[in-house]
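Structures given as structure tokens follow.
We did not get these values from a lab; they are worked out from the coordinates using the rules stated. As the structure is a computational prediction, the values presented were derived from the model and not from experiment. Cβ atoms are built from the backbone, for glycine too; each structure is taken alone.
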Structure P
Amino acid sequence: MSQQSDQTQPGAVAQPEGDPRYALVCLASSQQPGPIQAALQELGYTVHVPAKLEEALEQLEQNRYELALIHETYGGSPEQNQILKTIQPMAMPLRRHMCVGLIGGQVKTSDHMMAFAKSVNFVVAESDLDKIKTIARRAVTENDHFYKAFRESLREAGKE
């Protein structure tokens with residue numbers, strides 16, 4: 001199931017004109033994607049919500065995601081999360097363009113040490129998913145600021 005939004009809403013993160021902005025949302029089977037999908041569409045993303053693990057892995061191969069929200073138990077247990085195991089070792093030319101958020105029941109939203117320990121950009125407590133629009137906007141903005149000088153240097157060197 002995937003939906004598209006061609007409109008960029010106020011407050012959306014800046015993106016070059018005409019470039020689609022993709023978000024991947026992989027939730028636990030008990031969670032409803034509708035509110036999260038709607039919030040991300042309001043931020044200007046085309047949101048992909050794969051129905052199963054295989055589809056999510058295929059989507060990762062075929063698309064360049066600016067944002068990925070992954071529940072810690074997507075496709076199994078936190079230790080066996082194949083989406084995270086695919087994203088975490090990605091080559092830096094791909095990974096530095098992606099802001100990855102981990103959703104969990106035992107995490108504290110915006111806990112930077114937990115995010116670092118899990119090799120993601122930000123973490124979100126399940127209880128805070130109603131605030132995902134604000135949380136995602138802030139996380140993507142922080143990620144963009146962090147990599148801005150690096151990306152500009154690569155562009156100037158002709159490597160990006």
Structure Q
Amino acid sequence: MKLPFLKSVPGEDPVIVEGVFNSSAARLFRAWTIPDEILRWFGPGDAPLLSARLDPRKGGLWEFAYSKRDGVQDVMTGEYVHVAQDEQLVFTWRHERRLSGGKVEKTLPSLVTVTFEDVEGGARLHLRHERIVRERGRLGVGDGWSRSFANLQRFVEHLAVDRVRR
């Protein structure tokens with residue numbers, strides 16, 4: 001499978017994902033910090049998010065929950081470490097798998113840094129996801145982020161078409 005936004009070697013730490021979008025840095029930042037917008041693009045595409053809660057300020061918490069499949073629910077959680085409006089988000093990341101019967105499996109926290117930069121022709125989005133302990137986790141994260149970037153690209157293109165129609 002081709003992962004056009006993945007820039008690092010699959011399975012290595014850190015996972016680097018990057019792309020230039022037909023948008024502004026401010027508009028991309030908004031897509032990352034408004035729950036209704038995150039719900040429209042985040043994830044690999046095979047299972048949409050059920051909910052997204054965001055408090056994008058230093059110390060604020062975030063949580064993304066997927067629908068249950070076969071009695072299992074995947075939830076991503078974390079805390080914002082640094083927020084620079086329209087420029088950068090830094091947050092911790094933990095994957096929780098909530099199993100039937102109340103058991104919860106959690107990964108160790110990792111760190112995500114997303115940088116937004118206006119460039120000629122649009123905005124560059126650079127993501128660095130580091131401190132993922134297992135290679136299998138890094139492979140999954142690289143795939144997931146690359147697919148999410150593809151979804152974000154479609155979301156931004158849809159917004160541009162809507163603007164033109166108005």
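Computing distance in nm of label points 7 Å out along Cα→Cβ at positions 73 and 89 gives 2.1 for which of P, Q? Computed on structure Q. Calculating distance in nm of label points 7 Å out along Cα→Cβ at positions 121 and 145 for structures P, Q picks out Q as the one with the greatest value. Structures P, Q were shown, and FRET efficiency 1/(1 + (r/R0)^6) of positions 49 and 97 (r between Cβ atoms, R0 = 25 Å, to 0.05) at 0.75 was computed from P.
Identify which of structures P, Q gives the largest calculated value of relative contact order in percent (Cα under 8 Å, 6 or more apart).
Details: P: 20; Q: 29.
Top value of relative contact order in percent (Cα under 8 Å, 6 or more apart) goes to structure Q.
Of the structures labelled P, Q, which one yields 2, 9, 19, 23, 23, 15, 7, 2, 1, 0 when P(r) over Cα pairs in 5 Å bins from 0, in percent is computed from its coordinates? Structure P accounts for this read-out.
Here mean count of other Cβ atoms within 10 Å over residues 25-32 is compared for structures P, Q. The highest value is that of Q. Comparing distance in nm of label points 7 Å out along Cα→Cβ at positions 41 and 113 across structures P, Q, the highest figure is found for P.
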